[in-house]
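Listed after this line are the structures, all set down as structure tokens.
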Structure I
Amino acid sequence: MANNKLFSDFAPQTTQEWIDKITKDLKGADFDRKLVWRTNEGFNVQPFYRLENLEGKSNLNVFPGDFPYIRGNKKDNNEWLVRQDIIVDDIKAANAKALDVLNKGVDSLGFILNWKELDKAQLTQLLDGLYLDCVEVNFEKVHNAKEIISFLKEIAAEKSVSLDKINGCVAVDPIGNFSSVGNIVENAFDYVAECINASKELPNLKVISVEAKLFNNAGSSIVEELGFALSSAVQYFTELTEKGMDAEEVASKIKFHFATSSKYFMEIAKLRSARLLWAYILKEFGVKEEACKMYIHAETSDWNKTIYDPYVNMLRTQTEAMSAVLGGLDSFTVNPFNSIYEDTTEFSERIARNQQLLLKEESHFGKIADPAAGSYYIETLTESISEEAWKLFLETEEKGGYVEAFKAGFIQETIEETARKRDMAVANRKENLLGTNQFPNFGEQMEAEIDAKLFAPIDQTMEGATCKSLKAYRGAQAFEELRYKTDQYSKDNGRVKAMMFPIGNLNMRKARAQFACNFFACAGFEVSDHNGFVSVEEGVEYVKSNGAKIVVVCSSDDEYAEYVPAINEALNGEAILVVAGAPACAEELKAKGITNFINVKSNVLETLKAYQKELGI
């Protein structure tokens, strides 16, 4: 039997032939405007990629575990540590929780000290029963880092644990703290050097934590998160090596702490780009290639998490965990779905743990090194993110490095501008937050009292700050505040009814009624659809008798000129009349006093705020 190539009977199609076919199917619509995605990261994404897109790309022949580590630090697997963070309010309770979760599949612990100062006895109690040579132990928001490092060495000796078996991090990050509060501690880098010197006998203990998640949760783009993180790390590197510290020793003490957003393929590419750029930066500082690996911890982003329909957060954290793991990292934390608005529960923490354990134990994500390699799309994204992040890194360095650029306001202004664009995209539903600005749960009502702080950015600016600080916030906050106002108003006044008025063309009225129901439900209004009215009189009688405060006419453009004025006259101002769509007769209708229109180009947030104001909410 002859060895025939599969599909050999089919002639290969060129990229131009594909584009020509797509353009024909677009029926005159502009290819770039319709299908090419302009990202927040500063580059375009095409609707499809082919083998030719890999031409000229470097590092395609690099193996996993080889410099510049674009394909990961490990040669034959993609293993990572499943980390759970524990807030240390009560030391005994935190220790008990740590022991419990270690028996449930966790192999990395993050103790969040919230600037609590621990003495040796307290640290001993916190670590009681933990096998320090078997589990990674991390300390975040640490007040007395140098002392904790010394206590760790003493405790390890008392437990007869070899110091080179202790893995983890005592996180010191004065640059990140500076970014959050607006002031940098005097002699901050001297203290970092002291902590590194204190950890010399602990070769696998990280000391410097580059908190890239600060940028992500302030609304930055992926390029900004990466570019500014690299600049922050380089500031540490230059400050410490100028003090005479060994370059490779400093490199071995740095950990990057990213946040992972819902941009699935972008996040895979981000971590690949991060390792690539950091490896080349370290090489320029004279670090040997085998020591140029980036140690990465990441966690799910808070920026896209929601208070309303909060179980959707589980879907977000699942895809975020997948993309981070596929991108390659050393440890990962899935924040529980309710962590942004209440104390986490045993249930929410269990779900968060199991999301990673399922990826590892059942989906085998840890078995294959860099499974994304060779993907035309992801390789192109990796290159694009690398190029744009490198440009931003160089621009920041030209301004004197991270600290000087931050003092000048460059970093804050850059991120704020991106955040403003993202906020506008959420308001216009160009960026969707499922359950919040798109497809809300119609029947959901917030019964609990909500602290107003949950609807505002987190401002940690200290008194006497020398510059503006970065403020974490969530993209859903404005919509949530809007909806919460409706919920509060409804307790005493009843829920506002927004009723659909479908009439005429069957297909058009159904489509527009569905659109309008989702639109008004975003404000927490009670939305009500109908199969369709046969006459204006029937519809007006129905909506009046049911107490509608908002009536949305849903029909075809051709029929609006006839129906809308008649409905408006019959309602006689007893409800707000809204037209679903942007009909050609809009100006004619406006001349008759009909001014409310909603369509796909509407600013949903501002439009709903205006209706709330008109209704006295």
Structure II
Amino acid sequence: MIKCKNCGYEFDYNDKPCAVCGAVSVIDKDDVERTARELARATDEKNTAKIHACRHLLADSGDVESMREYAKLIEKGDFQLRDIDTAMDYYFKAAEKYDAYSAYRFSRLVSRSSEDSARFFLRFAAVLGSIDSYPEAAELFSSEGKEEIASYYISLAAACDDTISIVNMAKRWFMGVGVEQNNAHAKWYLDKLSIPPISAIKLAHKLRSVTAEDPPRLTFPEYNKYIRLLADNAKRLNFYSAYFYLESILAKSGDTNAETALAILLAEGKGCEKDVVGAKSLFELSIAKKNPAAALYLAEEYLSGDNFEKDTRLAIEYFEKAAALGYSAAYEKIGDIYRTGDGGIPKNIEKAIDLYELAAAGGSLSAKEKADELLSARESFYLDAHKTINLKERVTKDEAFSAYRSAAIATAMGDSRAAVLLAKCYAYGFGTEKDRQSAFFWYKHSAEQGNREAYLYLGFCYSRGFGTEFSYKNAVKYLKAASSFGIRGAKEELELLYKRKMNKMVRSLYANSMELIYMKKFREAARLLSSIESLAYPKALYTLGCLYEFGRGVPKSDRAVAEDYYERAFRGNVTYGSFKDPNSKYKLTVLRMVR
């Protein structure tokens, strides 16, 4: 009996709404326990009607034994009209829970409509251990020419005392079919029968003088290979419960592909209870065994967010693992992410192109097409910017802005040449506002990407403090690099840089010498001025002449030497010009300092 959860009416379960209130029948734990007790009593009393009702309720509650027994009742037509289709439904449900007999019976019943499904379920029933299925499975394998496997299943049936299988095994040993010919083993099987059937009388007569010998236990040749084929067939038939069971067998033998398949089924809840945590553990185990398929599936899951929480960064991480394990097409997946900027990942066309090229190198034609498409677009934007910025002397405001925009797009797509054009736009206010710091940034960016032309402009920036602080060391570094590649203007700028440095040094030494004179350290001042005499800085020469005229810091006062220094300062040179002191104001200043 079942009690209506809505109105309390009690009635025999019949999978129909309550006759009083029309509420849908709901089976709870109390119903199951009460019905199990009623079934025990009904079985003792041989109450067929009650047994039928109890089995029906327990079968619908998920009890495997009741599913099988209820299917038997329906198939036989006990208590109600025979209903093969309903029997098949319950056999199938029990087979989904790995009931061997149910899988066997389903295989026989489904043969009316699908020979393919019938063959699969017969094989699956045999794997589950259905004794009833062994002889027919053996017959199936024999028809396919797989006599060794057929002998294996006949031997299992014979071990269960199936008379026909015992006779068949005796004949196989006698004739050497699926086993190595051996009369002693054939006699052993016949001796299992107290009275040989008619089909075995002739064989028994032939073996009457043979001494029986225990046959070896037969094995299933290439068992894992067979299970793999059967698992693939289960997947094709969408029988995921069997697929899960068969992949479990392979996983236990160390098959990493099977581990990945199990993880997928756990993640999707197909053929088993959904278990995301368990699935993740199996995926990681398979990845540790260097299976790229596991890393690829995890990546796809984190990217889609179907069964795992969406996490694009984790998706990239697992795509990279798949690529590192040999699945180069995973680079294309990462490229797609950077191309679109999916899931909070910054859009990066340059990186996308690099990744597409990696995938293309691994043989991906679609990745090559994507890379070529982006490269073609990038080149088009670069050329649009180049012809306006470098080739046109006069352009309209709109043309300048369009060129600036094209340079920015090509730069974002990873073209280091375009970065130089973009820097020029900022440097000269071409299509945008002048911004020296931005100009320096893009010159530097282009140089870091290996663009030789950018070395020159970056050297200019460092040597002249354009958009950044002056740096003699960095200026020399980039100008030398540009000069070594024959970039025009680099050598000249480098020479100017050297000259400016020299001028700065000379003026600094001169200033130091004047400070020494002021401090009455005439000898040190004279020595310092003499050290830069060869550089011919006019003011330094004139000051050294003053020291000789006044006899300070030098061995002795020497008017002739002083006049020579005055003359050299007056003549001057191209680098520093000349120094003239017509009213001797400078000389008087030095004289006051030395007194």
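Where does the value 4.3 come from, among I, II, when distance in nm of label points 7 Å out along Cα→Cβ at positions 95 and 279 is the thing being computed? Corresponding structure: I. Given 24, 14, 9 as the derived value for semi-axes √(5λ) of the Cα gyration tensor in Å, for residues 207-294 alone, which of the supplied structures I, II does it correspond to? For semi-axes √(5λ) of the Cα gyration tensor in Å, for residues 207-294 alone, the value 24, 14, 9 is produced by structure I. Looking at relative contact order in percent (Cα under 8 Å, 6 or more apart) over structures I, II, structure I comes out largest.
Match the computed value 16.0, 54 of Rg and Dmax of the Cα atoms in Å, for residues 111-238 alone to one of the structures I, II, and report its label. Matching structure: II. Taking mean count of other Cβ atoms within 10 Å over residues 31-38 as the criterion, the top structure among I, II is II, with the largest value. Among candidates I, II, the computation of helix-only ellipticity at 222 nm (-39500 (n - 2.57) for each DSSP H run of 4 or more, over all residues; to 500) that gave -21500 used structure II. Using the calculated result 61 for percent of Cα pairs over 42 Å apart, pick out the matching structure from I, II. It traces back to II.
Every number here is computed from the coordinates shown, using simple stated rules; none is lab data. Please read all numbers here as calculations on a predicted model, not as lab measurements. Cβ atoms are built from the backbone, for glycine too; each structure is taken alone.
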